[in-house]
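Below are structures written as structure tokens.
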Structure 1
Amino acid sequence: MHLDPALPSIVGGLLVILLVGMILHRLRQPHVVAYLLTGIMLGPQMIGLIVNESVIDRLGAIGVMLLLFFIGMEVSPRKLAAGWRIAVIGTTIQVMLTVLIVWLIGKGLNWPLSRSILLGFVISLSSTAVVLKILQDSGELETETGQNVLGVLLFQDMAIIPMLIIIGLLGGDTPDAKQLILQLVGGTLILGLLAFLMFKEVVHLPLASWLKKDHEMQVFAALIACFGLSLITGLFGLSTALGAFAAGMLIGSARETQWVHRSLEPFRVIFVALFFVSIGMLVDLSFIKTHWSQIAILVGAVIITNTFLNAVIIRLLGDSWPDSLYSGALLSQIGEFSFVLAAVGLQAKLITDYGYQLTVAVIVLSLMVSPAWIGLARRVLYRA
């Protein structure tokens, strides 16, 4: 009987996720850490059970879209818009100050300005996937702090577009006028949809009442809702995850579509796990072993700097010190979209291959460390 060559990898991967997840659950660690460790274990550096990393990476991208789609269904557009000051002003100041700090450090190390700007951008982005998963699991997404952090993360996702344009210019590329217009139109449409949902409390979607009676077709309708708007934003040159989030808000405003959450929940669990596994597989253990002291110092510096920089900015914009410090801890890690910026910087020769490997190691380890750092901040700040 013919054995599918992918079957051992699938069974082995599921078994490792289950065992690592159960062990870390007993240690009160979030599932995110288990998925990252699983990726490291299954990757070419250890067991080598999964060798086709591109497939896992693509499946993981679907996981990010599904995660943002579910978050969108739980978010109130009015609450999100109410925190625009922290999202827009706070994020803008934070990115500028991060670039300034990296520039000052780079000046002492004789870095070119282009490298300092690139690394400043990389460090300034936080992880939408990790933070929203933690907020969702802890039930804090609907709190004021959760909404403020969500607004910052979404604005950072939108800021990736101008960051990529600036990196391209630093690398000598000429921006495509047609692409810039498309991105501007797409961004305007997303903001228009947000404004529409703010003023219209209940949205009635076509065929929603009919689909209530057909549970099998509900799965396909829910997938179309999630990936359809993701496709549209992607065609406009924007983040597909941003489109999925907007689709989630649209579905969440339609009260007759409560079945969407039930239909897609198993897909979300699987694909979000694959996303974090794909991140873990990026780790080069031999590189980390060789440069462990430098990497450890950089990870610690990034976590602490991002925490207190974000905390001070959010405090100045009106939040209390405990909430500001907790928000800073939530935003302390470097985000998954920073991998894209680092890869573009490597292609544009703004950083060397060594610099790229160092950046990837710091990003991954900051993602792994941040859940414990966030848990510590929660216990210390709210122990009363």
Structure 2
Amino acid sequence: MADLLRQEIATTAKTIVVKVGTRVLSCQDGTLNETRIHELAGELSRVSELGRRVVLVSSGAVGAGMSRLGLAKRPTDLAVLQAVAAIGQTNLVEAYDRTFKKHGRHAAQVLLTTDDLDDRARYLNVRHTLLRLLNFGAIPVINENDTVAVDELMTTFGDNDRLAAMVANLLGAELLVILSDVDGVYDGHPQDGGTRLISTVTKLDTTIQTYVRDEQNGVSKGGMASKLEAARIVTTAGENVVIASGREPGVLEQILDGAVIGTLVVAQGKSVSSRKRWLGFSALPRGRITLDDGARDAILGQGSSLLAIGIVRTEGEFKKGDVVSLFDRDDTEIARGLTNYDNQEIRQIKGLRSNEIANILGHLPYEEVIHRDNLFDLSGGA
């Protein structure tokens, strides 16, 4: 059964990022399920043959390494984890590449860390490289660089879900598909009687968050909470997300046919520019600024710049040109932006009118602490 909204989203999606979770790619004993990898690789290839640009973010490197080394339990020692990931990564990419070659395509391994997407120049370089690979007809297979990414490996869950969202924003992909071991978002635990699958989510509010029931295991790091956070990142930038079962045969082709499968999370507003996406979700904030209610309302309701008079306090050490987080009095992050002043200057001018700044600093380099062109509204605005 097709759905008009899903058909429209699928038809207009020219660039698609597909994230596949560890549990989708693993057998019950934790070893790599090469049969499922070959099936997914075939689907990705067929989607590419239709003229779509497809990028794969694939978990499973650590699990593949465990399989190669005969390990029954995920290691906890960092150096061992990194070694296992390095061994498993080659096995994972080789498994995809064998099927891609049958369709006249190649797997292009791309390993990233958060630093690659934090720095603006490196961010653009990654984007240019991925676009060139797609022009060559290759299918990029992206994973975190687990052999050097210390924080990512030690995080409990959410790494590749967030990475997939950031890659989707990087490329301006119209659709992110997250393939999990569950059918989508349920209004309770999927195994409880009476729970139902939520077909469409129009707003990621607190009600949706209460439905999350995550369980940790020894192989997978992800969970529904991280998938909903990934959906928030992509939909806030104005694109769409589908969360569905990666164990369903032909799942990608069904999604692109507009079938009602999994959970569709609908875009929250218009698509925003690549620069704003980097500013809002890829660049790491170096500090934080707390605003009064008037400044919060002006930024969220009117798209205004941030002026010194609306600043209550600042935290952290940052320089002019750094990305900082803006919080309201309730400690909710509402926006991010590029600051025109460093933290010491802001401490001196907070609460002042713009025409009073020169009296304190000896000059007025900028009337705005953060210009509206350099602000990203995390509530769904630009």
Structure 3
Amino acid sequence: MKITGIETVTVSAGWKNWLFVIVQTDAGISGLGEATINGFIRATEACVHELKHFAIGRDPRDVTAIAQKIITTIQDAGHIHRLVMAAVEVACWDILGKHLGAPIYQLLGGKVRDSIEAYANGWYRAERTPEHFVAAAEEVAKKGFKALKIDPFGTARNFIGEADLKMSYDILQAIRQRFPDFKIMIDVHCRFTPAEAIRVAHRMADLNLYWWEEPTNAEQERLTNEVAAQSPIRVATGEQFDHIGRFFTLAVGGGVTIWQPEPMSLGGIRNTLAVAHIAEANGAWVAPHQSGGPVATATCLQLAACTPNYLIQEYFDAFNEPWTADLLTWNPTINPDNGHLSFPDKPGLGVELNMDVARAHPYDPEAYLNIYQEGWEKRLGQPKGKG
């Protein structure tokens, strides 16, 4: 079996574009991957086509060799380079699973659980007030979730004023009072200086928050370790890491016990499993980041099925535009009794792309998220003509 071509498909989902990658073979089996990153879809798509010659002509069942060829033949160019590696790698895993008639998680050792708890994200498309956010959280509960993530900080950057901090606290307090048993995660989006992240965490400490995510600048992992050492809320981080070794720095520093590898940004399934193994050896858990499209969700669920120290899964899909439910041939279901997602059970990745739906929603250059823009919480993309 040989790879004969690699195709890219861009899709606009309203506030963000998605990039899907299809690896084709001479055996009539194709594989599906994803290389979504906010604001850089065309750049990543160009990189896929520039590097695809490293994979064409090779046997797709040699998954690791192909991924290493893409990333090591030329100097590692960082995040987008890793996205290309990941998309092709996952697509090759998809082909291998289809060839052998087994889901990817069976090729990686089999299931260690039958479902995974999920937390909702992308749900708070509302005015930034306690009343509006609680109303939005009601919809989260109706869908069966028992956990949610929120950034309540408006457009704060580096520091936050007292009025803005009070509004943020009031929003969280209102959600906590309405849903006393929910897991509430806070996405700080690297907004604050280390000292400010600690100050704000102490202000929020009485709300029984589940984690404090990306509390400060992600350029130096040691800064997050230092925040974690002084934070009254457990700290999570790692979605921006594009090398396995950056997680090792978390292990050495200690304090951060929830690691958030982003499988696409990190280089794919193999690298994410490597992070999970390092985490397990250091008493940490993985909660992979996933703010891309539904193919990336399916990839995470394959990992969740077979990784013992997989804590919980981020889930945007239930709050995307309604038509996105038809983009793939399979979508996970949410168990309302425990807030868990189901796993795909068909060979390979377990999903196929509906090309008619994809083509009906082409790339939109103004579909990206800017968290320092007023009203970003509504996730409407950019005003047309003003991007």
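No lab work stands behind these numbers, since they all come straight from the coordinates. The shown structure was predicted, so the numbers you read here are calculated from the model rather than taken from an experiment. Cβ atoms are built from the backbone, for glycine too; each structure is taken alone.
Of the structures labelled 1, 2, 3, one was used to calculate semi-axes √(5λ) of the Cα gyration tensor in Å, giving 31, 27, 22. Name it.
So the calculation was done on 1.
Rank structures 1, 2, 3 by relative contact order in percent (Cα under 8 Å, 6 or more apart) and report only the one at the top, that is, the highest.
Biggest value here belongs to 1.
Please state which of the structures 1, 2, 3 yields 1.08 when Rg/Rh (Cα atoms, Kirkwood Rh), for residues 61-236 alone is computed from it.
Details: 1: 1.03; 2: 0.98; 3: 1.08.
Source structure for this number: 3.
Identify the structure, out of 1, 2, 3, from whose coordinates distance in nm of label points 7 Å out along Cα→Cβ at positions 141 and 333 was calculated to give 2.4.
On the way: 1: 1.7; 2: 3.2; 3: 2.4.
Derived from the structure labelled 3.
So Rg and Dmax of the Cα atoms in Å, for residues 285-356 alone, computed for just one structure, reads 10.9, 29; which one of 1, 2, 3 is that? Walk me through the intermediate numbers first.
Working: 1: 15.6, 45; 2: 10.9, 29; 3: 12.1, 39.
Corresponding structure: 2.
Out of 1, 2, 3, choose the structure whose coordinates give Rg and Dmax of the Cα atoms in Å, for residues 253-324 alone equal to 20.0, 56 when calculated.
The value was obtained from structure 1.
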